[in-house]
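Colleague: Got some structures for you, see below.
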Structure 1
Amino acid sequence: MPHNRFFLESSFQKADVLSVTGKELHHLNVGRIRLREEIELVNGKRQLATGCVVQVEKMRVQIEILSVVTEDIKPSIIIAQGIAKMIHLEWIVEKATELNATEFWLFPAALSEKKGISDQQLHRLQALSIAALKQCGRLDLPSIEIKPSLNQWRQAKAPMLFGDPSSHSPYLWEIPKKEFSSPIIFCIGPEKGLSDGEKSYLISHLHAKPMRLHPNTLRTETASLVALSLIQSKINT
């Protein structure tokens, strides 16, 4: 991955001159970017721009856009994640961004040890996702939304699956490719898993299907990444 790729939350058009400030300005300074040097910019909206540094000031650097490439829309895979400990959520968001999750829905599960996410914690998760986007080379930034508890969900906007380690649930990799489409939602519980009531609600009200991910019982942060990888192998092949 290029060391000179930076994030700027703006639409890109050739010949535009844009200002880089704040955290990304700090990254520019750390990288010792100089006047007339070319850099890459991403905006999380499927655009990659090549730009030239045209002015360097103490509080901002101005970049002239030289060229813009727009990426095609990718399959949509939504991770509905029961709120877990922050250290686990950070891992999930960072690694699942690298693996092309397109949305994160964080909800307070019945067995969640904590029931909410503060604004500061949400900003931390968004920053980790941006850093992962720059590092891994993807151009679309996944959204992170805070949702209510599952029993307040009235309908799913896409086919829905959920992680269930029960022996009677089929393995996700055994499901035929034709049964997978985009968008698709995969729901995963927090550290203690989904409650029996949540599983029943997912099946009866949201028409979700239970899926095993592995013969072993997986930690929540492992389950998210395994589910994402298996679904991608079905959709992208």
Structure 2
Amino acid sequence: MFNKCLAFIWDGKNKNLKTVGRLPKHQINGLFGIERQKELVISNTKAFLEGKKVNNVLLWGERGTGKTTLIKSLIQYFKDSPLRMIQIFKNEIITISYLYDIIYNHEKFRFIIFIDDLSFNENEQEFKDLKLIMDGGIEEIPENSVIYATSNRRNLMPAITNENELFPEDAIQERASLLERFGLRIGFYRFSEEQFIEIVKYYAEKSELKVDSEELFKKAHEWSISNGTSGRSAYQFVLSLQISPQGKFI
């Protein structure tokens, strides 16, 4: 199975892996404005592939800035290596020990366990489950596995607002204890207008849009006022041009 496929989705209910036939086509060189973040993630992943002990990774920050895309792009970037990626959903974290049993028996491969859009509400059970799992408990975590997660929240949880909380400092410590399991925490920040325009240019060229540059940038600026300056917004802007009649601006 791992010889033929690069990516999988964990089915916690049935305790098995679903192969991903339609792999993401994202390319790392198509991600702009996050050069330092790319460098850190690639460096950590290369060390992992070399058999070194590495940190679990948390990418946190603004929506649409490339956190998820960066992780998925590792599949293509390292496609000729022993790297395999397994996505697991938050509500199935409690079943990860069964996944570890499978991983443990395939030592020649290196597995990134990918958890997308990770966040918790107060007292949510999955929060405690993940913390226990990342500790390993009495059962050792396979050395050929590492967790890469994304979150829009820097602390994984909303601010503590419960006025009835008897020991708010304990709640803060509880939250910090999970964050500490991610040794590499990388922030993603809102793009500037200049960065947004660069991303628009990239997508426009990739889509072979035949439009006047000055008009393109003017409309891109107008678009960003209502839709923001994220990479996702830039992609959606160019997409809107592709589907408008006769290629006219909308």
Structure 3
Amino acid sequence: MIPRYFVIAEREHEIQNPTSEEKLFLLGERLRLGPDSRVLDIASGRGGPSLVLARAFGCRIDGIEIAPEFHAAAVERAKARELSHLVSFRLGDAAREPLPPEDYDAALCLGASFVYGSLADTIEALAPAVKHGGHVVVGEPYWRRLPLPEDYEDRHDPWTTLEGTVTIFETSGLPVVSVIASSEDDWDRYETLHWRAVEEWLAANPDDAGAGEIRARHAGHKRTYLRHGREHLGWAIFIGRKPDGPS
């Protein structure tokens, strides 16, 4: 399940990743999406990327999300934007959901490779659901530079470099055809919206039994981002193309 901290911290995020509508539009262009395209969105959250792509390209999107709060928000946002005829969201654990073979033009997992265990596991899970000539798309952190500072609290997270991330795709049989990297502005927008959301929640819920834990996690994330994360941690959308099948 999604930790309560993120349900609180991301309750107002339009996009729950360090990226932007402009970069999601670029993603849709790189995927050559159109009204005939079918897209799978794993860990679709509050629906941000799906709604951007459906509105811009008229494609049909199936989202799967495990957090009831995020799923409910996604359904409501689709209705409010009159996109429910294009976008469907279902509540469930994507790791347990059987995916139809070669049914989608693109399969997305933006910032949630933990659903399947790792980046390599995510590619292995999603590639069979994509048509030949289609794309597997993963939003994934990477280390901007090595070595990492000894006092960087997240230094043991399982990321690799930008080149290393591309290598994982390509050794899985999917050539990377595009990388859409986040800027510092993208990161600041994403991270600092956490700060506002949590501070407002703490002010409104001082007697909540979990307030102390939320406050401690908030302080830790903020400290880590300011000391080291902003400088050392990157994030990008990696697009791998599934090779054409036998002629």
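FYI, it's all coordinate maths here, none of it is from the lab. Remember, it's a predicted structure, so these values are computed and weren't measured experimentally. Cβ atoms are built from the backbone, for glycine too; each structure is taken alone.
Colleague: As an exercise: distance in nm of label points 7 Å out along Cα→Cβ at positions 33 and 217, calculated from one structure in 1, 2, 3, equals 4.8. Which structure is it?
Modeller: Values: 1: 4.8; 2: 1.6; 3: 2.9.
Answer for the origin of the read-out: 1.
Colleague: Same structure again: Which one of 1, 2, 3 has mean count of other Cβ atoms within 10 Å over residues 97-104, as calculated from the coordinates, equal to 20.5?
Modeller: That value comes from structure 1.
Colleague: For Kirkwood radius over Cα pairs in Å, which of the structures 1, 2, 3 scores highest?
Modeller: Checked 1, 2, 3; max of Kirkwood radius over Cα pairs in Å sits with 2.
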